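As structure tokens, here come the structures.
All of the numbers you see were taken from the coordinates with simple rules; none came from a lab. Just so it is clear, the model here is predicted, and its values are computed rather than measured. Cβ atoms are built from the backbone, for glycine too; each structure is taken alone.
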Structure 1
Amino acid sequence: MLQLKGRALIAAGVGFAASCILVAISGNTQLIFQAFLYAWVLAFGLAMGAQALLFIHHMTAGAWTFPIQRMLEASARTIRYLSIPFFIYCALVALGINKNYDVWIHSESTVVATKAWFLNKNFWLLRSFVYFVILLGMSEIFSKWSRELEKTGDALIIKKFRFWAPPALLMYCVLITFAPLDWVMSLEPEWFSTIYGPLFAISQALTLLAVFVVLLEKLAQSKPMSSVVTVESYHMLTTFMFVFTVLWGYMSFSQYLIIWAGNLPEEIHYYLARNTNFYIGLTAILMIGHFFIPFFGLMQKHRLKNKISRVRKMCYFMIAMRMCDIFYFINPSFHHDKGFS
């Protein structure tokens, strides 16, 4: 575990140094905020996705989530730490230093003007604050109950989990519907998609499972996890990875097909911006690497079930694809014609 922490700190240090060099070379300080949003969406997706799967675990008491229950709780608790940099990010938006959302804050578009009741700085800041208060509150309460259950073994706490998990999951569904709209989709304020929130939810679950399978394989090499984790544990987790991969492919293609066929000016520009230069290649990579390869790879459970090393490699590959997908969501909103810049 110490080695994992050390590697994480090294990766963070390298990333920070690379960001500073990039900003120094380009002279564009806004790259800091753009890069932060990308990294934060990836990290926050793990925390928020963990919270959702934790609610599902308490509702169903399923065997597939038992080996990763503690990891789900630990990941959900990181919301308290992720809230600090994001509040700073929001404060810089309020001060006008962070210009990520100037596209609608200072827009003269008539289309954006019709959304001004929703897309205005004060209401956006208020919504962001409310999202975090709710998420942080749910995370802390469930974490507190978990510690109490571990200490006392009180069966009433299990009933609390069962009773409050369904409304908590419903609240997550509301938050995942609106939060991505505010933080990511509003980067292109004239565009909209009703499937955007659910697509983010599926993406969060897929990222989370890929990361947790990698961590589980590492932790299962020593006690006490070695006595809990079995081959069947990996089998169940990869089965759900397969399900979420299919859902991601279905939702992504459905969104593309409906918007492209409709060919409406306020919708089609989203894909036109992703149909130039670098993004054509990225689209092909996501189509093949994010769907077809894991689809056929995870389908062969008879081969993966007894080959944990193959499962680990597939998960590393999926994590890389998830990073590409988030880049595909965010970067074209800032650079329609430049690709990696």
Structure 2
Amino acid sequence: MTRMLAAGRDDRASTVGAVVTLLVALLLAPPASATALACEDMDVAGTRSELCTSGSPTVLVLVPGAGYNSTYWDFPYQPEKYSFQRAMNRSGFATVTFDRLGTGRSSVPLGVTVTSTRQAAVLHEVVQSLRDKGYRRVVLVGHSMGSVDAIFEAGTYHDVDGVVLTGFTHQLDVANVADGFRRHSYPAPLDPKFPGYDPGYLSTRPGHRAEMFYFPGSYDPHVVSLDEQTKDVFSAAEMADGMALGIIAPYSAAITVPVLVVAGGEDTLFCGNGCTSQEALFSLERPYFVSSPDVRLHLRRGVGHNLNLHLDAEQVQAVVRDWLNG
């Protein structure tokens, strides 16, 4: 009898243990709809990118702005909040985090040769490489000067299915932009972070990024600290043709695919007098995209230039995600 009771207890304990193990496995397992994310490096025309995909037919090419590299899109601090790349991957989209020429893991040509039109030509090769991999829908997502590069690429080669322009409008205050870069930027060789760079490259002065790219009270100081540590360079040449052709000309009139513009209402670089309201800004911006069949615009109040690195980064990500799914 004692042996039977002991055996019964052992059986019950074994059953309970099996149930607990099963519950833990179910809790830790990914959702049935989730697919493992696979990432690989892409080397195209002197640039290096990272392609992350879970089998989606849509891929987003994420183009950082001046003084940034792909870290802007996959920010390492609180990545569940600030990594745009991971947010889009969680939403089912493939992504390419792109290091523009002269930045990140890409090659560093002579600065004077690195123009926005050249950056766009490289982007075109990246897009073609993605088409060769079988992606049916390719969308360029730019930030700041990366948006200008996206405009050049889409308006020249007509090989993408959509364009998202963040940290960008045509309503920039040229005098303010010129003064800002004069005060906040200097030749990259003067910065100990960039030994060996030629004077054709510029970077931001240490400690100046908060004033240049953020709106007071709307960011985490840890973000700005890491932003300073991960800063990169840009070329004077790309600023010249990017501003003249991409913004003032404007080259955006040649874009023939849907466009989403996302701007920070307190962006002192790209949001000038026209950013009083979303409706007012849309009425000013729509004529610049005369060939696009559909233009949408979102103005984010209380946010500066770096939309993806302010406290409401997740709301900005949601705006882009909803547009992509629309």
Structure 3
Amino acid sequence: MVPVPNSALTPQELKARKDAKNKAKAEAKAAKKRRNNEFREAMKTQTKPPPPSLYLYDDARVRAERLVQVISTSLFASTFSSPSEDRQARERGAELMKLMTANSFTQENMNDKVALWGYTRHKFSKRALLTFDSLRLLEKTGALPTFFPSPPEAIFSIGEGPSNDLLGALAFINHTFPSAPAPTCKGFDNHCSEWSPITSKFNDALASTFSPPPHPPTHEFLDITDPNLPPTLSAPPTPTLFLFSYVLHETKPLYQPFLLALFAASPPNSLFYFAEPTPQQLLLLLTRLFPSLKRGVDYTFLDSSIQIPSLEPTLKRTGPAVILLKKPETPPVAPPEALST
């Protein structure tokens, strides 16, 4: 149907068209504001860290913390020449964190090397230990044999940033399977070149800390909003542990075609770890993308909801929301309405 040009409308019709357009804009703006308000309300529950009783605090945790500290110290050695430079980096890193949380960062922000180092200063150790602590909840719940009957051959971090999740997962595998061969590690990020000064030092720190050292991780470009998988991800090894940390809420809903393609391409028993500031996107995975996954068999939450299972389907969490999915032998088929906001 060809739209009627404004010149052919009467003043009353022109006013009605303008009013309808303004109404549509106002409704879209109100819907966006409502979604943002819902997200902010959910984020209010994330201001406090999970209670100490949630995670396992034992000798293994102490060793992991020391490992992360050694890597972090090596990472920042000779990075800042003075306390004032360190302070400036922390301040600019804090600003970058706010922009990332609001999903309003730009390429110019990512070109700020000092801000990236400051961001890493803020987040590296916390995120690495979050991955380690969350995966170890499998021991606490007795689900470790279900999801990790054997060590993964590969660990792929999607949206890896400064590689903190890779370190946390390596620490977990090293603790759980101490005699297993080191897995192949790969990191993927659409800003991998901007992160490269940090990930390069991370590789050096790994090589000098682990004995024997793991395979040097590779760091590749990946746009998670592009459903076309790169060759590296089109045929992953068996089994592979995929790590997604604070990625889904930044790319919603554009990540969904990519994730469906990756899930389809991955072999059975592949594992998918997701950590998010709120459970919103994780619940969408279960209700829209993979509704046939079975609780306790194909997925398990690894966050504060394990203490109160009735909170699993809600947005209420103390601390980050974390879930682990396992691709079953007979993969689920996403319904046509899976792709949504």
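If distance in nm of label points 7 Å out along Cα→Cβ at positions 262 and 278 is computed to be 1.3, which of 1, 2, 3 is the source?
2
A value of 34, 24, 21 was derived for semi-axes √(5λ) of the Cα gyration tensor in Å; which structure in 1, 2, 3 was it taken from?
The read-out was computed on structure 1.
Out of 1, 2, 3, choose the structure whose coordinates give helix-only ellipticity at 222 nm (-39500 (n - 2.57) for each DSSP H run of 4 or more, over all residues; to 500) equal to -26000 when calculated.
Working: 1: -26000; 2: -11000; 3: -15000.
It traces back to 1.
A value of 36, 7, 4 was derived for semi-axes √(5λ) of the Cα gyration tensor in Å, for residues 110-149 alone; which structure in 1, 2, 3 was it taken from?
Numbers: 1: 36, 7, 4; 2: 22, 13, 5; 3: 33, 9, 5.
Only structure 1 yields this read-out.
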